[in-house]
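Rule-based calculations on the coordinates, nothing more; no lab input. Predicted model, so just to flag it, every value in this text is computed and none were measured. Cβ atoms are built from the backbone, for glycine too; each structure is taken alone.
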Structure I
Amino acid sequence: MKHFLKILFIVLLFSSCSKKDEKVINANDFGLSEKTDATIAIRKALEACKNQSAHKLIIPKGRYEFYPDRATEQYCVTSNNDNSLKKIAFQLKDFRDFEIDGQGSVFIFHGNMLPFNVDGAKNVRIKNINIDWKKPFYLQGLVVATDKKNKTFDIEIDTSYSYHLEKDILFFGGDGWSQDIGYNQFFDSKTRASVYNAEKYELDTWNPLINTQYGAKELRKGLVRITDSIAVLPKVGWVWIIKGCKNPNRLSPALRIFGSKDIVLSHINIYHAGGMGVLGERSENIFLNTVKVMLPPNSKRIISTTADATHFVNCRGHIEIDSCFFENMLDDGSNVHGIYGKLTKIVNKHTIEINAVHFQQDLLAFAATGDTIKVYNNQTLEEYKTLIVKELRYVNEHYAELTFAEDISGLKLNSGVENYNWYPSFTIKNSTIKNNRARGILVSTRKKVIIENNRFLNLRMSAICIAGDMNFWFESGGVKDVTIRNNYFLDCCTSGEAICGSIVHIAPIFPHPEKTDHCYHNNILIENNTIETFDNSFIDALSVNGLIVKGNTIKQTNTFKPLLPGKSNIDIKYCKNVVIEHNKYKGKLAGKVEVDRASKSNVKISNNIDLY
């Protein structure tokens, strides 16, 4: 009810902007044209909106091109993307009670640009727009021939992608950027999903089997032969997608929301971005309705965004995704999490230094005076200290000093440090996530989570991942109340990677779960879902107190052979208060539940039905 009233309030707020005396500005009045660079006209129109306290900018329906040369500039920290001086088309810094209506327009961007920057804004709505790039931030090639004897394959590269060879090495690029062939994989041209057992076919630039670097040879313009690459060749008709691993490679997310409140995105299609689709950081209340990260209509493209469709870091209030559609991303559908800073120095008896360890994390939105900080053992993820921030000093993007009123004696180096105040509740409902390279939803928030009435189709990895770690991504925190209900899952986990072999993957990453009685996650309800899967594993759960799995229907399909036939349907490790009941199974390993010794006395299994 609280979330409904909040949404109703925002809707009524924007509805009030239709009064006759409200100031509405039309971008056409500032020289907007489909024949010239739209960047300058939009910049002038937004400046007029700000100066005249306008409540709405109308962009007449059309196809507009945006170039970086005369764009607004701002240095932006973009968590889980790459920090840089951004070239911004729609600069919405400190806007209030404002709406942009694109009326169905298509915006085409050139080179490394940030289309929308919502920074320090409040009550802003963006609707009826389509976002795309002239030249995608990846390379796509169709496999047209293979040679088993010589272990080569040939790819046909469409003219919409630019590439070149240097000393038998393949590079690709666009306006002001260039990439190598790292981070590559194959997709099925018919289904447009990752190929079955995709991990088996990934190309390493260095082939350890013959101790040499791969090679590339241009047979003619648009036709390239790849040599000395992989032991198992791809199939003719597959599509080879290359993102590249030369950093930075996430410079151009489509829409950034930072330090803002009450932001509504509706009827937006994001066809491509060189990074994430929607990124929210240190913001409060973000609502997405009918937002689609999708392939362009009538296009041969296989990839939408080169990273997550949506991603929310250190936010609070409520985040809601309703009636959305995310497909063919090179990363996840949505990720909601906080950040663990690493305690790197005890400065004095009241001050510590912390570091953002992962290279795509930053600390500039980590905390403020009065925030509650909790400190965790990095080996067990167990909380051992609570402190209140008195003062914070940022050294740079990756280091900060936190000063507390309390004495900090007892703190240990390498501990994890999190901001306990900045976690949102999260709802995703009535939405579809399909054909992307990675997972469907990752969620690590301490507030209420509802995942309901969604479809997860043909994902390479887990459909839902509930993790948290102080080892690589440093994404916090342990969940307290999660409901996964009435969802449909079809043939997920097609990659063959054991680490992501379960459809619902509850797996905080820490070295020694056996050294603590503490459970990292709490109160997860998984009920009334329908799971159709070619493989065996539905759930694996590590370190959960209060896991209920009931009323689910699990059916094995014949789409592919099981990649992990030895896994059980449900695998429980180091858990407490687990109930598995009233589930229906149909398959060769129907109803198999594996429970480790530490959890055995804490698991109740009853009234499950084997239909095999």
Structure II
Amino acid sequence: MKYEDLLSFLQHVGTDPSRLIFEDELTGIHNRRFLKSYLQHKVPWDSLESRPVSLLMMDLDYFKKINDTHGHDAGDEALIWVAKLFKEASGDQGMPIRYAGDEFMILIMGADKKAALQVGEQLIQRTHEESLHLEEKDIDLNITLSIGVASAPDDAKGPKDLIKKADIALYSAKKSGRDQVADAGQIAPQKVIPKEAAQKLDIATLAGRKALFAEVVKALKKFSKRQSQFLIIEGADGMGKSEFLRGIRQNLAKSKIWKIGLNGAPQEVFRPYYMTTNILIEILNQLPDKGKGIIEDLTPREDNYLSYILPQLGEPEDLSHQEDEETLREQIFTTLIHFILKLIDSQPLIFLIDDLHYSDDATLLLLRRLMLRRDIPLFICGTAANIHPDKAKGRKTPLEQFISTYQKELNINRLKLSPLTAAGITSHFQRIFPKISLPENFEKDLMQITQGNPLFISEIQRKLVQDEKVTLAGQQWVIKPLEEGYLPKSLEEIVSQKITSLDEESRKLLEHASAFGEKVSLSMLTGSSEGKEIQVQEFIDYAVSEGLISSDFQMNDDTIRFLSNRVLDITYGAINDDRKKELHEQIGTYHETLHEQHLLPSAAALAYHFQLSPTRKRPDFTKNRYRPIAIKSLIQKRQ
């Protein structure tokens, strides 16, 4: 049974299994999760020439007016009514989808642009011929649609691009007067400048980092010659550490070498092996059989040592009467190393660790032991807030202590992310908007305001786009003249304004997400907040567009992350203490309920308890109240 418990954990870690459904609860048609999963796993993107795929994106014109005039029940009736039309229009090959709110899609396999446009025109015609009768009010509603159509491979080569192109086409249909169909391949650029500019903000930029990338490339070349490497990318908050690491990850995406991506957690920093547990979970999830054969071959002794790290294997036997603490630790280390080597078949291994300054002492020592072995090369690249191990007052963090002791032995290379220069700021803009013309002294003014902080610069960039200050003049992007005092004076000012502009429900959801920490899945946020997924998804879409969070679809669920730890800290810091306590109690109760309903393995429930810290501020490492409870004592407490 030990493997079944672990497999269940691997399949559902970080998700609410009861929420991973593929049908919209109101209309009964497919939902966004289905679309993303289908595009990811079912569409043959390498052979679209012989079997194209088309996407219609549409929404109801003036839907808000229906809700405001006739009430939300009437709005729901309208959504159900159009969903029925979409089912009928989809035919055998089409799949109708409720994407968000009043936004729908139809995905048609094997249909080219011409066929998809015909479906769109038929829908427009049907809404002209038919109306929705509201029995309670005894009135007929005339509903019209705006529709955007995109096809692959004509307009796009991949799933994200296909959705973006259909979205731009929908935007064009609405800007052109609504109640019509727009073809993504026949859009006048001037009509969709704001939408195109907003979509360009999704492009990752790494301006002004050539010298640092050269250092990483140099280290990778040594790694290719089986020489282990340990790099730490250091910088202040908002300096672009996570973005830099993402750039490295993207460049390594096609490599077949084992790659393990991790994130440090501030509330876990003094819990031994917490990051080791995450390493094992990452490796096991990459194996076709989730490591079943190797786990079943474990000796009882190895199984017992590993259960200290993977509680899903069972509660470890108390060996204190046989082994002292040092011997037990050594046996755990030895077992872990042999287990990892078996899992990866002694192949080279790459670790990409964001927020390495939140790593635990035991995991750092395990990485050292692996690096000192000569049979497998390791490439470790982590990001960390500015580290001053020699100047640390009071108790040093595990990473500070580790660097003080082992930097020379492991040849740890510390690379500093410096602020962007005025030239770097210009490059930052030009990577997103090629050849953009900036106002006179604009980059110098920005340098003075932001002190070269990339996150702050990106937020100003987003503000310019949202306020339609970035536009096309002919074929060239330009920034319109800015009024005096237009540019914000601090990052806090920008983020706080965004939070204040949210409606009450959206603000509550943002607070709820911040209580989870750096990331949370859509299913968990929906379940713990007791909201409807479609409403939570609408909040996510808006928060993404505002630059507060990012969303990435993985394993049939969206992973939601704050755009940076600084944004998280500002968001969480704005919540009063009573509200924080309420949020953490609500999340804790939610996880206990999942466990009681057997929707989460007990170890997963315990793992979430560890994450419910009384504060999202960086902990005072000298105070015991921040030290987590040992797994063993917590299990005993629960029993």
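Matching task: -0.34, -0.66, -0.98 is the computed value of log10 I(q)/I(0) by the Debye sum over Cα atoms at q = 0.07, 0.10, 0.13 Å⁻¹, for residues 171-458 alone. Pick the structure from I, II.
Going through each structure in turn, the value belongs to I.
Work out which structure the value 8 belongs to, where relative contact order in percent (Cα under 8 Å, 6 or more apart) was derived from one of I, II. Please list the in-between numbers first.
Details: I: 8; II: 16.
It must be structure I, since only it matches.
Work out which structure the value 0.45 belongs to, where FRET efficiency 1/(1 + (r/R0)^6) of positions 251 and 315 (r between Cβ atoms, R0 = 41 Å, to 0.05) was derived from one of I, II. Write down the numbers at each step before the final one.
Numbers: I: 1.00; II: 0.45.
Only one of I, II returns 0.45 for FRET efficiency 1/(1 + (r/R0)^6) of positions 251 and 315 (r between Cβ atoms, R0 = 41 Å, to 0.05), namely II.
Of the structures labelled I, II, which one yields 2.3 when distance in nm of label points 7 Å out along Cα→Cβ at positions 35 and 563 is computed from its coordinates?
II
One of I, II was used to calculate FRET efficiency 1/(1 + (r/R0)^6) of positions 491 and 531 (r between Cβ atoms, R0 = 35 Å, to 0.05), giving 0.75; which?
Computed on structure II.
If mean count of other Cβ atoms within 10 Å over residues 123-130 comes out at 14.5 when worked out from the coordinates, which of I, II was used?
So the calculation was done on II.
Of the structures labelled I, II, one was used to calculate Cα Rg over 2.2 N^0.38 Å, giving 0.98. Name it.
Numbers: I: 0.98; II: 1.04.
The structure behind it is I.
With helix-only ellipticity at 222 nm (-39500 (n - 2.57) for each DSSP H run of 4 or more, over all residues; to 500) derived from the coordinates and found to be -15000, which of I, II does the value describe?
II
For mean count of other Cβ atoms within 10 Å over residues 371-378, the calculated result is 19.6, so let me know which of I, II that is.
Comparing all candidates, it corresponds to I.
Using distance in nm of label points 7 Å out along Cα→Cβ at positions 67 and 219, single out the structure from I, II with the greatest value.
II
Using the calculated result 3.9 for distance in nm of label points 7 Å out along Cα→Cβ at positions 155 and 323, pick out the matching structure from I, II.
Numbers: I: 3.9; II: 6.1.
Derived from I, not from the others.
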